[in-house]
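Take a look at the structures listed below.
Bear in mind these aren't lab numbers, they're just calculated from the coordinates by the rules spelled out. Bear in mind the structure is a predicted one, so any value in this text is a computation, not a measurement. Cβ atoms are built from the backbone, for glycine too; each structure is taken alone.
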Structure 1
Amino acid sequence: MKIATICPTHLLDTIELEPFHMALAQYLISDTEYREFYRRLGRHGCHIIVDNGAAEGEFPEFQEVVRVADYVEASEIILPDVLQDPLETIRRARAYAPAVQTWRRMIVPQGADINEWYACLRSLDVVIGYHSIGVPKHLKEARNLMTSASYRGHPFHWLGIHSYPSSEVARAGYLGVRSLDTGVAVAYAQHDVRVKDFHQRFSLDWEASANRELIYLNINDLKEASRAHLNE
């Protein structure tokens, strides 16, 4: 399973050798250093997913999201979604899908619960073509009930981690989920703790410093957790 570590600009050097990335659109638009970092990675063939900002409460113009995604040569772009609002998510995804090539589209079905989420997924599957499916972290129930790594051949990507990072990553690895993104490697390092040793939830601070060696260790802890099922 592939893991994308979300990282603030001043710590990007800790992930420059990773092959799989999640870039946040609002920073690609506003932060030149952040944008140029991902442009270099894109030109070197790294897999970059560009988020649309919805999970962070940011709503940049989608045309701008596509523009910066093209600039960094992103592999995938998350179509617009609205947290816990399936109808508006369907409307926006359908309206903006033509701006992105089908093979680069990631849809993010939304809903207040698993039933709404699944209904939204089925509707999106009918009305637009797409490559992959993002599963929001607030829908922990949907993740727990998954028995497959894909839907009709479209791979799942888990958007963030809700709690207990090692357990969630191990679950995703066991299911064969294609990928997930998370800032916990950096957030835990900002609190001087290892992912494998601690289960309190920390939020990523975009400005705070962190022990770089601890970031590397935490990334490795998550990778080890994703492979835990192979040792059973």
Structure 2
Amino acid sequence: MKNYYDDQHQFDQFVKDRLNPDSEFYHEIWPNVLRMLGDVNGKLILDFGCNLGANVHELSRRGGNVLGVDVSERAIGYANENFKLPNNEFKLLKLADDNLKAINGKFDAVISTMVFQYLKDIDPALQNIHRLLDDNGQLIFATPHPIISAPLEKVREIPYPIDNYHNQGKRTRQAFGNDNINYHRTFAELANALVRNKFSIREVVEPHGYKLANFHRPKSIIIKAEKECSMPTIQN
């Protein structure tokens, strides 16, 4: 996973974009995440990839007890300076696909918005999320829609060409003026990854683009899954 927010120029651009209330995130992604979470008052919540900490802050204001974790030292510093509340905490993770192994405890819900596309292998993250969730705990994550992440090069044509869809893996994308590494996965792979790591899918949302230019295709996909619990063995 590439930690490009620690580049000062990219970080400054990201702060401006991420905290813009008129952004795609606040119109298309965050309202669905909040709806899927429901009432968070008194719940223990982990935000995997909390970046600036704005999501953690809002959930804390709604009564949740929230831990935000991220691999960017600059982002965690920003979060502690701007979004710290008595019922939240921010921690720095090491840059690795399995970095959640450093976190312990049990959570009612784990959220992760626009993080999985930076993981070369999502199975370690899902295994650790399963470990960290309480029985029947919820995982809610948002990631670029597979039709958006599929092309080998960024395209803007309408209609949008869905090419290289089954060619999963590394993609290079421009973000904030620099090349950054993403990983494309088909919807089948996202679903199968959840199944093989003992999650049941509860809801899938493909939000309409709120801008006319993007209304004809979803740019993101949001999935709610529930931790499966093993049934106890009945002794005869």
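Please compute mean projected area of the Cα convex hull in nm², for residues 67-178 alone for structures 1, 2 and give me the label with the greatest value.
Structure 2 gives the largest value of mean projected area of the Cα convex hull in nm², for residues 67-178 alone among 1, 2.
Tell me which of 1, 2 gives 46, 42, 28 when you compute Cα extents along the principal axes in Å.
1
For mean count of other Cβ atoms within 10 Å over residues 35-42, find whichever of 1, 2 sits highest and give me its label.
The maximum falls on structure 1.
From 1, 2, which structure was mean count of other Cβ atoms within 10 Å over residues 131-138 = 17.5 calculated on?
Source structure: 2.
Suppose helix-only ellipticity at 222 nm (-39500 (n - 2.57) for each DSSP H run of 4 or more, over all residues; to 500) works out to -11500; of 1, 2, which structure was it derived from?
Clearly, the read-out refers to 1.
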